[in-house]
Structure I
């Protein structure tokens, strides 16, 4: 089953999410890495903030899942 997003909380443009990872995240034309910061309470773990368009969120989530990356939060502001 394919899931696509048209809007989230009335937003149909950019959306940000954070991911927890120990590895680097590959670059892609459909999203941009905003910042990376260490999680000080868990050595070796880092938080990566990513922005994408709502229309590409499904592709990003599939990529993260395939690479065993944990989504920490999807911001719906």
Structure II
């Protein structure tokens, strides 16, 4: 798996192909994770939100969204 190898660009490309075949919340979650690891927090938040919309019971997704929002809040608070 490209994510375990930390090859996030290849993982992103592979996940986009998978999403074209089937819209799974886990694919969107993994896209969010890849973008978060690449410090693309806007994209990460969008993908985590999509994943959560597809699966409201995903506590890890909810946690990831909270972490990104907290980061934004703290960044803007110190600016």
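Worth a mention:
- If relative contact order in percent (Cα under 8 Å, 6 or more apart) is computed and equals 22, the structure in I, II: II
- Answer label among I, II for the case where helix-only ellipticity at 222 nm (-39500 (n - 2.57) for each DSSP H run of 4 or more, over all residues; to 500), calculated from the coordinates, equals -25500: II
- Parent structure of the calculated result 37, 26, 21, given that Cα extents along the principal axes in Å is the read-out and I, II the choices: I
Laboratory data are not the source of any read-out in this text; all were calculated from the coordinates shown. Note that the coordinates shown come from a computational prediction; the quantities given were computed from them, not determined experimentally.
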